[in-house]
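Scrolling down, you'll hit the structures one after another.
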Structure I
Amino acid sequence: MNNRIVGLVIAVAVMLAGAGWLLPTQRALQQQVQDLQTETTVLRQQAQAAGDYVSIANLQASYGFYVDKSHWDDAADLFTADASLEIAGRGVFKGQDRIREYLHSLGELEYGRLYNHMQLQPVIHVADDGNTAKARWRSFIQVGHLGKEARWGEATYENEYAKQDGVWRISNLHSYITFYVEYDQGWNKGAVAMPQQKENLAPDAATTVKYGAFPDVFVPPYHYKNPVTGK
């Protein structure tokens, strides 16, 4: 009797399968596979974006440490061959070789000299293709020379980056000086004039944005929209 029942069940199942009754289950399984594949793709993209964020943050932080200690060649090596650099009112320097020349013109680390440029407050956006990125930073500056000067400063960066052979590099560094003041006077008693073109080193192009630092009011342009309102 049991064998007859089992046989009947098998026969009914075969007939149902032949009639297409099991297709909905197959379609459901196929949809689950597609959903998993889509989710895997999204997770891979998110993981890559997270890795790119860390790499860009480390790249910019490395630039700050190299500048602090006058490691100009190390700093210049962080740029693409066709990169550009613009700091304060000193004009635009184009190409890695010219950037290297500009950096070396800033002088070398010596006894009694302080030149800190801390890279803070990053807002990083990597392009969908994962090959370019933009970021906004705040550089807190301490400049000093024993017995001569001591100054506070702040610069807002709006930078661009490019991934070449799997490695992120700086493709455009634009530093907007927002204030530069004497340490012993502070910002309540005025400010030091914003750095202008160096006498012994002409830029490749004029300053792209003309503005004034504190006490003038200037907000460096944002590369991104408000993350909440989209404005």
Structure II
Amino acid sequence: MWKALLKTVTPRKKEGSLDPLAAYVCEASARISSHAVLKKTLHEATFCIMDLETTGLNVAEDVIINAAAVKVKRGKITKIYDSFIKPPFPIPPESIQFHGITDDMLVDKPSIGEVLPELLAFIGDSIIVGHHINFDLRMLSRHLKTYYDCSLDGAPWLDTMLLHKLVMENNTSTQLDDLLQTYCIDCEQRHRALGDAIATTKVFLKILQDLTSTFQTLNDLYSAQQDLSRKDNL
């Protein structure tokens, strides 16, 4: 997908040579980071529910090894993206126990530098959604900075944990497993990016049904979520 999009991009100079891929990634990052998407109504907006699996929880040192995203519009799943990624160092045993992804499974997989353009192209003009999505965005931004000297800093996002709190104000659940139980949703392949992304999508669609009577635009919903986040120091 992103290879076709590169044809419409004006290459930029980088280290004395034209680098159209870097130009595309940075322009795509800038579009995703803009707040233009917030002008859309909830009915016309496209949502991109995303999940990452990593070698650990250290944003400064760990790396992404599995990325998945689910596109949703008007209450329906329209597209799915899933990619495994070869890390530059062995996966720690404690992480393997958590998600079950081993080094042998990733030997012939692409690098994160190859996957990032595909993932950004998939996100496109959607608003990013996820459970505790700040971690995923920070991890993506660090990799984007390393490989392409850009980031997703400032990108608008929706967090199912916060949206759940908007629906059930007295509920203190913060874990995805809690929400899966609350909304009676089964998750196939828990702690794999695609399994978690699909489960989070189902949770999000349940929550969205309750929120559409209160909020009309993405900006209204995003603002209410941010107010709640600041109030709870989340």
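Observations on the structure shown:
- Value 12.3, calculated as Kirkwood radius over Cα pairs in Å, for residues 166-221 alone, assigned to which of I, II: II
- Answer label among I, II for the case where Cα extents along the principal axes in Å, calculated from the coordinates, equals 55, 42, 33: II
- Origin of the value 1.13, where Rg/Rh (Cα atoms, Kirkwood Rh), for residues 94-149 alone was derived from one of I, II: I
- Structures I, II, by mean count of other Cβ atoms within 10 Å over residues 70-77: label with the highest value: I
- If distance in nm of label points 7 Å out along Cα→Cβ at positions 30 and 110 is computed and equals 2.3, the structure in I, II: II
- Test item: log10 I(q)/I(0) by the Debye sum over Cα atoms at q = 0.10, 0.12 Å⁻¹, for residues 118-213 alone calculated as -0.38, -0.53, pick one of I, II: I
- Relative contact order in percent (Cα under 8 Å, 6 or more apart) - highest-scoring structure of I, II: II
- Which entry (I, II) yields the derived value -13500 for helix-only ellipticity at 222 nm (-39500 (n - 2.57) for each DSSP H run of 4 or more, over all residues; to 500): II
- If distance in nm of label points 7 Å out along Cα→Cβ at positions 54 and 78 is computed and equals 1.9, the structure in I, II: I
Quick note: the coordinates plus some simple rules give every number you see, no bench work behind them. Keep in mind that this is a model prediction, so the values were computed, not measured. Cβ atoms are built from the backbone, for glycine too; each structure is taken alone.
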